Structure P
Amino acid sequence: MMYAKLHSRACDANSRPNAPLVRRRNTRDQSTGPLQPSVASRRIFADHCMKEQKEGPENVRNASKNPTARMHLRILCTTDLHGHIWPYDYQTDRLAPGRGIAALAKMIAAARSETANSVLLDCGDILQGTALADWAVSPAASGQDHPMILSMNHIGYDAATLGNHDFNYGLETLAKAMESASFPIVSANLVAQLGDHPADDTPIVPPWCILERQMTDTNGQDHTLRIGVIGTAPPQTAIWDAAVLRGAVSARDSVKAVRAHLPCLQQAGCDIVVAISHSGLGVPDAADMSEDTSHAIAQIDGIDVILTGHSHRRLPGPDFEGTPGVDAKAGHIEGKPAAMAGAFGSDLAVLDLDLACVGGKWRPQSGGAELRPSSGTSPDPAILALTETAHTATRAQLSQVVAHTRTRLHTAFAMTGRSPALDLMAQAQHAAATALIADTPLADLPLLSAVAPFKHGGPMGPDGFIDIPPGPLRQRHMVELSPFPNQLCVLALTGADLRAWLERAASVYGDIAPGARDAALLSPFAPAYTYDEIHGVRYGIDLSQARRHDPKTGRAVTDGRAPGRITSITYNGRTVGPNDRFAVATNSYRASGGGGFAMIPATTPRLHSRAPLIDVLTDFVLRLAKIDINTPAPWYFEPLGATLLVQSAPSATADSHGDPDRTLTQIGYDSEGYSLFRLQI
C-alpha cells in the first residue's frame, strides 16, 4: 500500500495505518540552508485527539504566560509546479525565464529571511508536466530519487498535498516518487478505499498533519505553534486517470471530507488550520463532488487560511476581480487569507498573518497575501547542481531524430480551421485505434478521431503554440504534440452523443452576432484543450447561436431545446442521425469526462491501449518516416458576414501558417505580444 511505503519510517510501533502526522521542527535560522526531516515526527489518531487536548499542548501553556503578546506568521506557498525545475522549455529546447522551482528557491530564501516565523507549503501537481518529469519516472532513471522531490527536500518544504496530475503515472509510480520526501504529504478526499465515514477510509497518504513549530512572538519569547494542514484534490481524479487508477483510488467530495476531519484537528489543539486545496475557486455552494471547491472550503468555520491551485490562475490579482466573496487585491476569500500562485513556478505566494493569544490559542487577527513573480530571478545554483544529471539526460533523449516533416506542424490557427499538428495526431490515433479494435464489435463501426490543441496561447502566453518547422522531427517534438501521459481510448457512441460532444467543444467560442465587427473569437475563460475537433465527419458551427455549456466548466447552461451551435454533421456525405453509431478514438482523460465532457456516457463500450499516446504518435511517425500532412479541418464556420479577432503566435503569418479555407489578415500585435489577425466568416 502506498501509505506504508511513504511513511513507514516515521511510524510508531503501535500506530494505525490511517494515522495523520505531527511534525515538529524549530524554524529559526531556516534561511541559512535546507531543513532536515524531524526525527521527532510521530502519529496521532482521531481517538487520541481528546487526550492531546486534555493534557494541554505546550503551545497553550506557553501562550497563557503572556496573553497580550502578538506573533507574526508568514506562510509561503507554491502550486502546480508540474515538474518545472530549470527555467527551460524542453519542447522547444530553449531557456524559459519565469518558471521553475530553481528560481523560486532563491525567492523562498529571501522571503524567509524577512521574518522570524514561516512555513512553506505546496498545493500539488508536483510530478508531471515536463519532459524531465517524464524522464524521472522512466526506466532510465531507475534507482534515483525524483528530482522534484530532491529539490523540495533541499529547499525545506513543510508539507504538500497531491494534485490530480500527480496520479497520471499510476499509484505505484507516485509512491516511488514520493517515498524520499522529507515532508508530510496529505490528501483527505483521495483514498485507497472508502469507509462508512471519512475517518474509516483506507488512506493513500494521511488526510492531514499537524506542524509543530517553535515560533517567536513580538516580545522575543518562544512558543510552540501547532499548524493543522489538510489537503484535497478534485474527486474526478479517480475518473480522469481511471486507465491507471481503476480499483486503486476512490474519491470523496472535497468539502465533506474537510468538514469530517476538521473536528479532530481542532480537538488536537491546533492554533490555526490551513486548507491546501488543489482546486479552482468554484462557487460558494459547490455541488457534491465538484471539481472546483476552494471557495466552498473557505466558508467552513475552523478553516483559517485557504491555499489553492489547479486552475493556473493568480490570487491576489485581476483574474478574480469582481468575483463575489473574493477580495482580489488583498487576497481574501470570504474574509480569510487566500492565495493561488499561478503555475510552473511563475509565482511565490506570501501570506502574512498577525496572531494573538485568544482563549489559550494563537488565533489570526488579520492577514493578507501577495504574489511575487519569479520572472527576473536567476535560478539557485544548488538546485541546478542537484538536478543537472536529470536535465542533461532529458535533453539528450529529446534530441533524437525520429522522422522528417515536409509540413510545418503548428497550432497557430487551430481555433479557426486547419492545423497540421492536430491532423497528424488524429491520423496517429486512427491508425492505432484501428489495430486496437480489430476483432472486436467496435471494428464494425465507422472510426473517428478526436483531438484538441494542448498548446494554444492562454496561460502559456504568446509563445504557447506548437510551431515545428519543416525538417528533422525530434523526440522533443513528440512531447510537444502529446505532453500528457494519457492512453488511447476508443468509445462506442451514437450520433446524439457525437452532437453533444461537439456542442461542448463549440462553447469555447464567443457569442457572435451576425454582421459583428472585430469581435473576440474565443471566450476568455475557455481552456483551448477543451476544443475537440473530430476527424472523420464534417460539421458546421454557428457562432450566432447560444452556447449550451459554460466554456470553462462544461456545465449545461441551457435546457438543450435551443438549436445549438452545431449545424449539419455528415459522414461520407450522409447526414448523421441521432441513432447512428460510431467508434471514436480519443485520450483516456477525455473518455472519462475530463475537461467538462460529462456528456460522454460513462457506461458506453470502450477499449484502452496500454501504451501512452506519445508512444502511439512516435510509432506512427517512425512508420511514415516522411511527414506530409495538410488536409482541411473537419469543420467550418457558418457564414455570418462578421469579422473576428484572432490571437496567434508572434511568428505566425498568413503565408507560412495560413489556411486556404479561411480569410485571415494580419493586422499587427496586441499588448500581450500576440500576433493579431482578422478573420472573416
Structure Q
Amino acid sequence: MARWGLRWKSVIALSITALIVTIAALLIGWLLISEGREYSARTYVTNFTELNYQKVLTPVRREIALVERFVDLSSIKAWMASPSANSVTAAFYQDVNGFKQAFSNQTLFFVADADLNYHFYDNQLPVDGTPRYQLSESDITNRWYFQFKDGQLPLDINIDYSEQLNLTKIWINARVQDNGRFLGIAGTGFALDEFVKEFTQSPAPGVQPFILEATTGAIKVHPDRSLIAFDDINSRNEGGSIYSLVDGNASIKAVNDLIKEAKTGGAIVIKSLRLDNKDHLLAAHYLPELDWLVMTSVSLEDVRLLNTDMLMGIGALFVLLILLVLGLVAFLVERLIIRPIRQLQQSANAIARGAYEVRIPTYHDDEVGDLSRAFNKMAAQVAEHTTLLEAKVKERTLALEQSNRLVQEANRKLGDSIDYASLIQQAILPDRVMSQRLGQGYSVLWRPRDVVGGDFYVFHDHQDGYLVGIIDCAGHGVPGALMTMLVRAAVDRAIHELGVQNPAKLLQHIDSTVRNMLNEESVSARVATNADAGLVFIPKQGSKLRFSGAKIPLYRVINGAVERIKASRRALADGKVGEFENVEIDGRNATFCLTTDGFLDQSGGSKRFGFGNKRFEQLLLECSELGLDDQIQQLEQSLLEYMGDNSQRDDITLLMFRVTGIGKEEQHVST
C-alpha cells in the first residue's frame, strides 16, 4: 500500500473534491427544487382554491337568491296563512311551478305551519298539490323543522339524509313570515353526489378540494363519504371534522389560525401543516353566505408540479461529467507526477533498508532531480552518523541501566523505612490499654492520609481517672509522623510533671515544651509546627468531665441534641501563645466525640464542599442510638459516600466514648 500511497492519496483528494462539489451542487439543487416545489404548490393551490370558490359561490348564490325571492312572494304568504283557501291556491301553485323550473335541480319544497304538510317536487314529481307526508314533532326525523322554526336565522343551509325521500341533498331552508309572524318554511335542494362529483374531482395526485363549516370545522363536502359531518338532525353518519385529520398540536393550531384569518381577511389563506402523517399546504377561502370554507389540500410528498424525471436526468448527467473529469485528472497526475516519484521512492527504500552505498540516479534537471541529489548527500551523512550513534547508544544504555538499579534500590529502602515508621507510629497508639480500661465505653477511627500521618490519640490511666484525647499535628505523611513523635514526647512529659486532672494546664505545658524543642524563632517562620488538640479528664469517681481544647471542640450527644463545647481558637505552638481553659461537663447518659479537622474539611458531594459541622452533627444524632462501634462504622461509611471519587485530603482521627461504658467488655480500635 505504501508503494501506491501517493497515487491513492491524489485519487482520494480528487474524489473528495469531486464529492464535495457534487454534494454542494445536489444540496443547492435540492434547495432550489424544494423552494420551487413549495412556491409552485402555493401558486397552484391559490389558483385552484379561487377556481373552486367561484365554482361554489356562483350556483349557491343563484339558488339562495331564488329561494329568497320565492319566500317573499305574496302568493306563498297568502297560501301558507290559509292552506285550505281555494282563492289563492291556483296563483300559488302557478308560482311554485315557475320557480321549480328556475331552480337548477328543479327541486322545491315547502311546509305551511298551519297544517305541517310537507310538499316536495323535483324533475320526477310534478306540482300537483299533493303533500308527501305530514310533519310530527314527536318524530325525530322532523326535528329540523321545529328547530329552525324556533330559531332566528332567516336562512339555513345543511346536508342531511331524508329517510322518507331516500335522498342525500344540500338543503337551503328559508323562513316564510309576514310582519314577523312565522308562516312556514320553503326552499330547494340539490343532490350531494352530483355536487361532490363535480367539486371534488382532483386534477392531480396529492391535490384534494373539500368544504368545511367555518364555525365548527365540520367537513361538509368531501369525496370520502365517511368523513362528511352530516347535520345531527337527520343524519345516520356522525362524520368528522378537519381536526380528526391533522397530526399534532402544532397542526391543530395552524388550522385554527387559518380559519380565523380566512374569516377576517376575506382573501385566500395558506398554512403548512401535517395531514395523514404527511406535509401539506392547506388553502382556505371563506364563503360568508354559507359560513363555509372552500378548502384545498396539497401533499408536498405526493404532488408533482415539477418535471422530476427531467431533473433526475440532469443530475445523472452532471455526476457522469464529474466522473469523467476525475478520471482525466487522475491519468494526468499518474503520468506527470506519480511515475517519477515512484522511481525516487524505490531508491529511497533501499537506503532505508541500510544500503547506504545505493545512490539515486539523477536523470532530471528539475525538482525531482534536485530531490535525488539531496538524497545522495543525505545517504553519505547518515552512514557516517549511524556508526557514531550506535557506539554512543551502547555507552548511554549501560549508564542508564546502572542508574535505574540504584533508583530502584533507593525506592525499596525508602518504602521499607516508611513501612517501619508506620509500625512504630501505630505502636505508640494506646489501643491495648484503652481496651483493657474502657471496654465498650469507647471506639476510634484512625485513617492517616498516607502510610504514616500527623494524627494520633492519647490515653493515660491515673489513680484519679483517665485522660483521653486526640492531637492533629501540622502536615501529613513523613513530616506529620515526625511531628507526632515530638508532640507525643511533650504530652508524656506534661503528664509526668502535672498529672491528668487539669487538661488546660497540660495544654499550656505541651505548648511551651514544643516551642522550646523546635527553637521557635528559627523554625516556625519557615515551616508549620503547630498542632490542634483536645483533652478530656474522666474521673473514676463522679460524673463531671473536664475538657480543654486547642482548636478541637468536644461534641456531646444527649437527649436527642448535639452540643458543641468550644475549644481555644489558638493551636499549640501557634504564632501567638494561646490561653486554654477547663470546661466542666456532666457525663451522665451522654456520648462524647472528638474529631480532627480532616473529617470536617474532607471535600465531596456535587460541589466538592467540605463535610462541615452541620452535616457531622446531624450524622451524630442519626446514629446516637447505636453502639459506639456501629456509630464509628456509620460515620466512616457516610464520609466515604460523601467523598465519592475525591481523594482523602488530610489525616482523620475520630474518638467516641461514653462514661457509662467504662470498665465493661473489651473494645477494639477501628482503623
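Rule-based calculations on the coordinates, nothing more; no lab input. Predicted model, so just to flag it, every value in this text is computed and none were measured. Cβ atoms are built from the backbone, for glycine too; each structure is taken alone.
Have a look at P, Q and say which one yields 3.2 for distance in nm of label points 7 Å out along Cα→Cβ at positions 599 and 623, as calculated. Show your work: numbers first, answer last.
Values: P: 3.2; Q: 0.8.
This figure was derived from P.
Quick check on the output: 23.6 is mean count of other Cβ atoms within 10 Å over residues 423-430, derived from one of P, Q. Which one produced it? Walk me through the numbers on the way to the answer.
Details: P: 23.6; Q: 14.9.
The value was obtained from structure P.
For volume of the Cα convex hull per residue in Å³, for residues 447-494 alone, which of the structures P, Q scores highest? Don't jump to the answer; show the numbers that get you there.
Values: P: 131; Q: 68.
Of structures P, Q, the maximum of volume of the Cα convex hull per residue in Å³, for residues 447-494 alone occurs in P.
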Completion exercise
Computing Cα Rg over 2.2 N^0.38 Å for each of P, Q, the value 0.98 comes from structure P
Completion exercise
Working back from 13 (relative contact order in percent (Cα under 8 Å, 6 or more apart), computed), options P, Q, answer is structure P
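Name the one structure among P, Q that helix-only ellipticity at 222 nm (-39500 (n - 2.57) for each DSSP H run of 4 or more, over all residues; to 500) of -15500 was derived from. Write out the running numbers ahead of the final one.
Values: P: -6500; Q: -15500.
Only one of P, Q returns -15500 for helix-only ellipticity at 222 nm (-39500 (n - 2.57) for each DSSP H run of 4 or more, over all residues; to 500), namely Q.
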